[in-house]
Structure formats: C-alpha cells, structure tokens
Structure 1
Amino acid sequence: METKEEGIKYFISVMNMSTTMFGSVDNINEITSWLDELAIEYRVHIDGAYGGYIYPFVADNNDYTFQNQKVFSFSLDGHKMLQSPYGTGIYLVRKGYMKHALTEEANYVKGKDYTLVGSRSGANAIAIWMIMRTYGSEGWKNKISKLLKKTDRLCHSLDERGVKYFRHPKMNIVTIKGEYIGSALAHKYMLVPESHDGEANWYKIVVMDHVTHGLIDRFLMDLDLTLDKA
C-alpha cells in the first residue's frame with residue numbers, strides 16, 4: 001500500500017512453486033486475493049526451478065498452471081527433476097508476450113536472440129524434448145507418483161520416531177532438523193545442509209529414482225543409532 005501511495009503503478013509478484021531447500025509452495029490464491037484487494041496492476045511470475053516438473057503433475061488443482069488466469073509466466077530448470085544437461089533453463093510466458101523477452105543487443109547474430117540463436121546450446125533443448133517425449137505426460141505422472149509414495153514412507157517412518165522435519169505433501173523433499181542428524185550420518189548419505197558454513201540447522205533429503213526402499217531402510221537404521229546416542 002505504501003508503494004502504491006508513492007506512485008508505483010505496476011508490480012511483479014514472484015511465487016515459489018517449491019523452494020530448493022524445503023520444497024515449500026506459496027499459497028498463490030491468498031497472495032493474489034490480497035493484491036486484488038489493493039486494486040493494483042500486477043503480473044505473477046512462477047519460480048518453478050525445482051517444482052515445475054513435480055507439483056503441476058500431482059496437485060489437486062490448477063492453481064500453478066496457465067489455467068489460473070492470474071499466472072503470467074514460468075521459469076523452470078530442466079537439469080533438476082528432469083535431469084537434462086546442466087544449465088537447461090526454460091521460460092514460459094503467455095502468448096503474445098515473448099517479444100518482450102528478446103534482446104537486440106547482439107547485433108552480430110542474424111535475427112532475434114530467442115533460444116537456439118546465438119550462444120545458447122541447441123543440444124540442451126533437444127535433450128529436454130527427447131526426455132519429455134520418452135516419458136510422455138502419463139509416464140511422467142507415474143514416475144512422480146512413485147517418488148512421492150517413497151517420500152510418504154520415509155516421512156511415516158520419521159513420524160514414528162518423533163523426528164521433526166518439513167515436507168510439502170506434493171513434493172519429494174524432506175528437510176530434517178539438524179539436531180537429529182549427526183555429521184557422520186550426513187556425510188554417509190550425502191545429505192544437503194542448509195548452510196555449508198558452520199553448523200547446519202536443517203538437512204535435506206531428495207527422494208529420486210536411485211533412493212530405493214532398501215536405501216531408506218539403511219538410513220533409518222543408522223538414524224536409530226544416532227538417536228540412541230543422543
């Protein structure tokens with residue numbers, strides 16, 4: 001409201017469709033309702049760097065899709081969940097607006113610098129296309145569904161042990177309080193710390209294809225040993 005009173009007319013709201021460390025997803029409807037009440041002109045951009053290839057495929061609503069008229073654009077990282085070559089970024093925007101994303105500064109490049117023209121790697125784009133064509137929409141939904149079931153099992157086991165953690169129910173990230181994770185356990189299972197400088201308050205587990213039920217069982221047994229020593 002103060003910014004509006006200062007004369008600012010246009011706003012961009014960036015929503016997180018899964019933060020990288022915790023997998024948390026912003027409540028987009030609550031935020032856009034608040035913006036509507038302020039009667040301001042705004043655009044909503046979705047940061048789907050991690051969750052873009054998970055959440056829309058398993059969510060019970062279409063809030064984080066273009067079917068939500070409040071959503072204007074998306075950015076995604078193909079090299080995370082999709083496991084395409086590193087550095088494969090994807091930008092999606094509603095029809096008629098891509099022209100605002102191009103640059104005319106590279107005068108030595110013939111035509112407009114969109115995606116494949118210029119210094120961008122065409123191999124990355126081909127890799128994305130091939131991965132998505134190989135899975136198909138239903139195949140990808142099935143893959144994500146299996147990962148979430150394994151994540152559910154891990155969380156259920158942590159609940160039984162009274163271990164505190166954060167996990168969005170539609171994401172495959174489980175972030176455990178650091179007090180339950182010893183340095184040896186974190187090193188053995190290559191858990192991702194909240195901070196690499198000093199003592200970590202949280203450690204993250206990302207449940208991917210290679211995280212088998214057997215690996216989860218071994219982790220839980222080692223976790224029990226850590227808890228017994230505490």
Structure 2
Amino acid sequence: MLDRVDLTLRLARAEYDCQLPKLQERLRELELECFRQRVAAVILYEGWDAAGKGGNIKRLTQELDPRGYEVIPIAAPDASERDHHYLWRFWGQLPKAGHLAIFDRSWYGRVLVERVEGFANEAQWRRAYPEINYFERLVVESGAVMVKFWLEISPGEQLRRFEEREQIAYKAHKITPDDWRNRERWNEYREAVTEMLERTSTAEAPWTIVEAEDKLWLE
C-alpha cells in the first residue's frame with residue numbers, strides 16, 4: 001500500500017498561500033455545522049517521526065473556534081493507565097456531540113510502537129486489530145464522524161528533518177535519542193504500518209494516506 005504513495009507531489013508557495021485561507025474558512029464552516037447538527041468528529045493523526053503532524057494540526061486549527069475543539073497529544077500510558085485495557089484511557093477523551101477531538105497519535109500505538117518495541121506481546125497486538133475496529137465502529141454508530149490520517153515520508157526526508165532540527169535552537173527539543181533509535185528500526189515499523197493500514201481501514205473509519213514529503217503539499 002505504501003509503495004503506491006507518490007512522494008514527488010509538490011505545491012508552489014503562491015498556490016499554497018492562495019488555497020490555505022479558503023480551506024481554513026471551509027473548515028471553520030464545517031466546525032460550525034458540526035455544532036449545529038450536534039455531530040461529534042474524531043480526527044486522528046499517525047505518521048513517521050518528523051512527518052509533520054504538529055504543523056498540520058496547527059494549520060487545521062488556526063481559524064477554528066477554540067471553544068469547539070480540543071487537541072489531544074498522546075504519550076506513553078502512565079502507571080494507572082497501564083492497569084486498564086489499553087483503550088480505556090481513550091473513551092474519556094472522545095468529544096461530546098457538536099465538538100471535535102483531534103488526536104496527535106492515538107490508540108494505534110498498540111500496533112505500532114508497542115508492537116515493534118515489545119511493550120505488547122504478539123498475542124496482544126494481533127488481538128488489537130479487531131478490538132480497534134470494534135471500538136471505532138461503536139464510536140461511529142453513536143453518531144460521530146471519524147477521520148484517520150497517516151502521514152508518509154521517505155527515510156531520506158526524515159533524516160534531513162532530523163538533522164535540521166538539531167541545528168535550529170527552537171526545534172532541537174523535538175529530536176531525542178529515541179527518534180534516532182526508532183529510525184534504525186524503519187523496516188520493522190514499515191511492516192507494522194502496512195499491516196495496520198490494511199487491517200484497520202474500514203467502511204466506518206477508512207485511512208487517508210497523506211503525501212507528507214513536501215510540507216506545503218501536506219499543510
């Protein structure tokens with residue numbers, strides 16, 4: 001699936017500057033319509049380290065009414081969260097009717113980082129595919145809309161962005177030893193990503209793969 005993604009797509013700055021305000025205005029209209037119709041929306045982002053999740057979320061929310069959405073960054077579960085089923089902590093973060101919840105990473109950590117790094121054993125992460133599909137079906141059948149984005153970049157572009165971050169003071173905090181260590185396991189992560197996309201793209205909650213090699217095209 002990822003082999004078919006065209007990472008050569010580019011957008012000129014002039015075209016970007018022309019399109020962005022129009023699209024942000026449309027997003028604001030959609031946010032208002034969700035409120036009027038009492039429809040919740042769940043938007044989640046997954047992608048490679050340095051693929052541009054934060055920048056995309058910034059552009060997405062820039063012109064939204066802050067009363068109508070929440071951005072939810074997901075980190076490793078804490079001790080109390082590990083005492084429950086891995087999906088437990090996400091139920092309480094789902095949006096109420098008419099509001100948007102934007103997840104910066106999500107429950108898919110179970111079949112990505114937890115799988116590759118060994119935090120979940122094989123039986124656990126294999127069982128997670130039908131569990132996640134059922135969880136998302138319940139959310140959609142309750143009346144919510146679910147949108148899932150995978151941001152795809154090449155190993156070479158990721159390396160360029162890692163090195164750039166190390167050289168820029170206000171970006172240096174974004175690059176950690178874990179990022180470099182994860183990069184060494186690119187092929188293992190790619191196998192996990194491919195299986196995730198194939199097994200959890202459903203009629204209720206399909207994946208959208210976003211070509212993120214060019215930040216203007218992405219954002």
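Rule-based calculations on the coordinates, nothing more; no lab input. Every value quoted in this text rests on a predicted model; they were computed, and no experiment measured them. Cβ atoms are built from the backbone, for glycine too; each structure is taken alone.
Output the label of whichever structure in 1, 2 has the greatest value of distance in nm of label points 7 Å out along Cα→Cβ at positions 44 and 188.
1
Given a value of 17.7, 51 for Rg and Dmax of the Cα atoms in Å, calculated from one of 1, 2, which structure does it belong to? Before the final figure, lay out the partial values.
Values: 1: 20.9, 66; 2: 17.7, 51.
Checking each candidate, the match is 2.
Taking -14500 as the value of helix-only ellipticity at 222 nm (-39500 (n - 2.57) for each DSSP H run of 4 or more, over all residues; to 500) derived from one of the structures shown (1, 2), identify that structure.
2
Suppose FRET efficiency 1/(1 + (r/R0)^6) of positions 12 and 180 (r between Cβ atoms, R0 = 35 Å, to 0.05) works out to 0.60; of 1, 2, which structure was it derived from?
Working through the options, I get structure 2.
Given a value of 27, 24, 10 for semi-axes √(5λ) of the Cα gyration tensor in Å, for residues 28-147 alone, calculated from one of 1, 2, which structure does it belong to? List each step's numbers first, then the result.
Numbers: 1: 27, 24, 10; 2: 27, 17, 12.
Attributed to the structure labelled 1.
When you work out mean count of other Cβ atoms within 10 Å over residues 92-99 for each of the structures 1, 2, which one comes out largest?
Working: 1: 11.6; 2: 14.5.
That would be structure 2.
Which structure, out of 1, 2, was relative contact order in percent (Cα under 8 Å, 6 or more apart) calculated from, if the result is 16?
The value was obtained from structure 1.
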